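Before anything else, here is the set of structures, which you'll find just below.
Nothing in this text is a laboratory measurement; each read-out follows from the coordinates by a stated rule. Since this is a predicted model, take the numbers as computed values, not measurements. Cβ atoms are built from the backbone, for glycine too; each structure is taken alone.
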Structure 1
Amino acid sequence: MSMSNKRKKIDLLLQTITYSAAAIAVIILSMIVFFIFKNGSGLLNLDLITKDYHAQFYNGGIEDVTNFSNTEKPDFLSVEDYYSTKWGITLTDDEDRQGEPMIVVSYVADDSPLNDMFDKNNVNNQEFSLEEGHVLSSIKFYDKNSALSIYGAQYMIQELDDVITFREIVFSSLGGGIRGSLVTTLYVIGMTLIIALPIGIFTAIYLNEFAKKNRITNALRSMVEMLTGVPSIIFGLMGLAVFVPLTVNYTKADSANLISGSLTLAVILLPVIIRATEESLKVVPDDFRSASLALGANRTQTTFKVVLPSALPGILTATLLSVGRIIGESAALIFAIGTAIKDDISIFGKSTTLSVHIWSLMTDEPANIELASTIALIILIIVLILNLLVKLVSHKYLKKFA
């Protein structure tokens, strides 16, 4: 009787430890997601994804104005939107993606004289207009001090209403977007998978289906498993020492570039792909192989016509794990690609992926936690979408061959 009570107590203790550990894991993961969502959701919008990181600056001049605007302040504008009926423009106090104050053009009337400015930085004085979303830095006048953004939108509108012309308006695009980093990430994912998937899958097929069980193959498996645990920064050093000089010598690249980064990531992913693919091949029943061979197929036909299709869901899972590793990798890419945030992307030049972009933001003084959290949220969304796509493809494939 005492042994039974003791066993029950041990079982209860083990169950309590199990449930407590699971609860702690769920709480920690939930806190991480909550932190990212709380800090990053406010900046999440389409402009962040589609706009450039580096702002484009303009110096706008204007000819003598004879016809000013006659448009009254639209009803959809709030009291915090400061409108000049004379110039047909609305300015609003706002904050940029780094949390710094700025003045944004929130509305421009159709008959605004500011629709007919010229670019003072262009030798041909190319015509252009002030548009919604532009950020004003200053308005420079002929006979009084400039109206600077630090004084606020209301002051700038008041100063503008007092004149009939000005020397120039200095404005820019918003900037701070992640389009370049997003495009770089997609490039790196594509090039890495093109390199790593064929090598990894065919290596796994050889080890599981064709290689003899001996010391050599056991040593190969041990080396693959060992490489899985090597810190990625060591692969980054290898990329810097091997792949960067290689691409510089045989391509038009002159420094770290997307190709060297993709080659580095391919080496990192090979152990993951090999192990996952080999495990997927192992779970295919031997009866499938025996039946195929009995029907007259040779070993190669059996492997590629019967075994490989049956293992496809596991291979897709390996691909998903690889994509997640590519998106989340930063240490190796700091050496193999660089940390320069670019808007014009070339596979022969430096750039940053989303994860390296986060690293760059967190190394600033002060760290931009909000934008870093937003990028992390985008990464989570991308991984979630990829996960759902792989599950959908796997389900349809299994249903097709069921």
Structure 2
Amino acid sequence: MAYARHWIARPASACTFVAQSAWGWFAALPRGRVAALLDALEAAWQGAPPAASHPGGAGPQRVARRLALGLQAGLACGAGRAALRAALAKGLANARRPVFLLVSHRALDHGRPIAALRRAGAAFVPFVHDLIPLTHPEYARPAQVGRHARRIATIAEQADGVIVNSAATAATLLPHLARHGAAAPPLAVAPLGIEPWRASPFSLPTEPYFVCLGTIEPRKNHLLLLHLWRDLAARLGPAAPRLLLLGRRGWENENILDLLDRCGALGGLVREIGTAGDREVTALLAGARALLFPSFAEGYGLPLAEALALGVPAICSDLPALREVGGAVPDYLDPLDGPAWRRAILDYATPASAARAAQLARLGAWQKPAWAEHFAEVEALLQAVVAVPARAGAPAPGRIPSPLMQPAPLGAVTLDTTAA
């Protein structure tokens, strides 16, 4: 959303929004309908009520879904592909190399449609968020491991520049690119910005509580917290602090779900909130004694940045990516050191916690990451990319051919940006 808003604020001649069809090819989207979709998505995220101006008083989620399906249906005609060809030709005619900017991992595992855009003269700049399916395949769904390997292969073969969210991600990416025999393209390390949210009224626990924010999956190490809370229930009973789990249920997590669904000792102490809205998450996080972030692997650590931006302390795993985000502020612990986590949680739960007070004092010097700084890094990379010839071995400019790839899942519209 930040990328879409950043570029839709530019003149129409500066950016063409594209989506990938179910047949694989990329096509330009009508700018006005993209703007309407962004408005509907933001309204849905903010919990806006149905608008009287919408047919039948439809809520923003239904409006966004209808707009997305309409955009997808339009990809079947040739007008979008013709508009994309025109945008590419215009950039080349102005002696300025267009850039295909792909800010999600989607579409990276099939490189041929991207190669077609490069043959048409575009540079290619993807955003790599993490390499966890390759570095920690045990935490990924089986199909994701091979898919992510293909994504990295596409980057190694075709990327003219790469955006990463942290130096830790960059350090992990470079050896993988080297294994493909590829010289490293220019990199921009651009931490994600934080948008302020207003908290909405929400029922908060009256007892001291902690928040764990993220999809419930083994990599996030919920199992450690649930076993700790079972131990706290045996030691302290109802006097134990509370734990709120914010995030949907993910994959490969049978043992975690067994504890959530069948462990009676956790009743009343552990509360699974699920996928609450952003305003509710803000309210719950703001009232917590601390964010608990015992993850085994991260590419960035957005929940940590969000907690610190709200002035909420954090107890988190000692990972390079999290240290980049938190600096000297959080208390960092080994994700395998259960006794240390227990001691920290019991300490932070008390009103007179010296460790919590010390972290709050450190928090005063922490600077939250800003989107303006992020896009300054991105813009500098794009300028560098368009200023140099195509990478060695890049296909020569030509027309966009018919697509040659497996169909993408129907019902999914991926918005990317092409900066021309």
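One table, with the values for the structure above:
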{"read-out": "Origin of the value 18, where relative contact order in percent (Cα under 8 Å, 6 or more apart) was derived from one of 1, 2", "value": "1"}
{"read-out": "Given 20.8 for mean count of other Cβ atoms within 10 Å over residues 24-31, calculated: source structure among 1, 2", "value": "2"}
{"read-out": "Entry that produces 2.1 once distance in nm of label points 7 Å out along Cα→Cβ at positions 328 and 352 is calculated, selected from 1, 2", "value": "1"}
{"read-out": "Structure from which 2, 8, 12, 12, 10, 7, 6, 6, 5, 6, 6, 6, 5, 3, 3, 2, 1, 0 was derived, P(r) over Cα pairs in 5 Å bins from 0, in percent, for residues 128-279 alone, options 1, 2", "value": "1"}
{"read-out": "Test item: Rg/Rh (Cα atoms, Kirkwood Rh) calculated as 1.15, pick one of 1, 2", "value": "1"}
{"read-out": "Label whose coordinates, when helix-only ellipticity at 222 nm (-39500 (n - 2.57) for each DSSP H run of 4 or more, over all residues; to 500) is calculated, return -13000 (choices 1, 2)", "value": "2"}
{"read-out": "Entry that produces -1.25 once log10 I(q)/I(0) by the Debye sum over Cα atoms at q = 0.18 Å⁻¹, for residues 176-359 alone is calculated, selected from 1, 2", "value": "2"}
